[in-house]
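In structure tokens below, several structures.
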Structure 1
Amino acid sequence: MRAVVFDMDGTLLDSVSTVSRAYADAIRSLGGPQVTPDEVVAGWHVGHTELVLAHFLGRACGPAGVERFHAYLDPAVAGLRPFPGIPALLDDLSDAGLRLGVFTAATRRVAASMLAAAGIDTRFEVVVAGDEVDRPKPAPDGLVLAARRLGVPAEATAYVGDAEVDLGCARAAGARGVHAAWGARAGVRAGTHLVAARPDALVPLLVPPGRHTAGPVHTTG
């Protein structure tokens, strides 16, 4: 592997409940159905913010609807944190010479604010957002674009995600899929992808022995 690209919600950030509640509140306030956060999570694979809102509202959603979503999300963003072990994992992968990126279904606006609030926005060379590609996961478009911007073939890239659509995206791109099992997303089937039970388990899966070049591997204990 020469690069590692991460999903954001539920993989890097413990943010699934925060974002899904913001969607549920926005959908209700826009006259849509009463949906639970779990129902939102089951449907947000359709794409970025405007598409998710339209999916649940049953009608087109313009800028005003997106701003309503942000009225619920933005105040909660300040409290977001990476999963335990993520900062050390990023150190270890960087020390091993791997290039790091993010491909998320979230919009550029959401991704930038959430990664910055969590204090890890500067750790990635490339961030590709859902509103920068035509097709959402599991289509490979965003991952292929991230790999291209990193200057690495998709075949030499690992894509780490907590959901079935992330692993499907990796397969479609010809990349190595890794299930971030620490995110505890239900419904991920067994397959040919790798599985990391926690962040510090990822390094031995992707980094050959002896490749780590800048000190000992960090662990979460």
Structure 2
Amino acid sequence: MIEVLVVDDDTRVARVNAAYVGKVPGFHIAGEAHTAAEALRLMEALPRLDLVLMDHYLPDETGLAVVQEMRRRGHQTDVIMVTAARDISTVQAAMRQGALQYLVKPFAFAGLRTRLEAYAELRRTLDGGGEAEQSEVDRIFGTLSASSEPDLPKGHSPPTADLVRHALIGARGPLSAQQVAERTGLSRQTAQRYLKLLERTGRATLTLKYGEAGRPEHRYAWVSP
């Protein structure tokens, strides 16, 4: 099992992220921390720790400062940043300090699952030891750039999904399936099918608009990363 420490200042968010981790086979929650001091204390106390899901905005210090202190103390535990911080300077600093992945809040379970599965694949490859040819090196580095989008179900086309996605991203507000169909040239039924998929995977939000007849119209909006 891969032992994971979840670090987030919001206890509710920490519980949700821990529950997400627990749903991915091969991963186990070793602990939760809500401050930098608590995170560092747990790193010293836990008998084994493989991965830290690190928030950046902590009440007593930044997540990246925690990572720096981890390394100073000799902890080589892997880190995936899970944070609302999206400024390029923070992202760049995370890369330079060795964060393997950077997941921007808010995100759905599928986004975290994809990164955890990529991390597990990386661990399996590295645990084999030995020497690596260039092709294997490429494969190792390729696991770190896993897409945040889950694989499309059977019967769904990536180009069609992109059409619907771009329609939502370019809209000034939520769109109905009919409006998406008009913007993309798809049938209303096809647009509705892809919108439901985006909503299920957390990439779009669903709201209801009630008209004069009292029947709700489903409207979708893109969730910005």
Problem set entry | Computed 3.5 for mean projected area of the Cα convex hull in nm², for residues 19-66 alone - originating structure among 1, 2 | 2
Problem set entry | Comparison of 1, 2 by distance in nm of label points 7 Å out along Cα→Cβ at positions 3 and 179 - largest value held by | 2
Exercise. Given a computed value of 14 for relative contact order in percent (Cα under 8 Å, 6 or more apart), which structure among 1, 2 does it belong to?
Worked result: 2
For this session: Using the calculated result 7.0 for mean projected area of the Cα convex hull in nm², for residues 75-154 alone, pick out the matching structure from 1, 2.
Result: 2
For this session: Taking 30, 17, 15 as the value of semi-axes √(5λ) of the Cα gyration tensor in Å derived from one of the structures shown (1, 2), identify that structure.
Result: 1
Seminar exercise, completed: Working back from -12000 (helix-only ellipticity at 222 nm (-39500 (n - 2.57) for each DSSP H run of 4 or more, over all residues; to 500), computed), options 1, 2, answer is structure 1
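Values quoted throughout were computed directly from the atomic coordinates according to the rules given, and no laboratory measurement underlies them. Just so it is clear, the model here is predicted, and its values are computed rather than measured. Cβ atoms are built from the backbone, for glycine too; each structure is taken alone.
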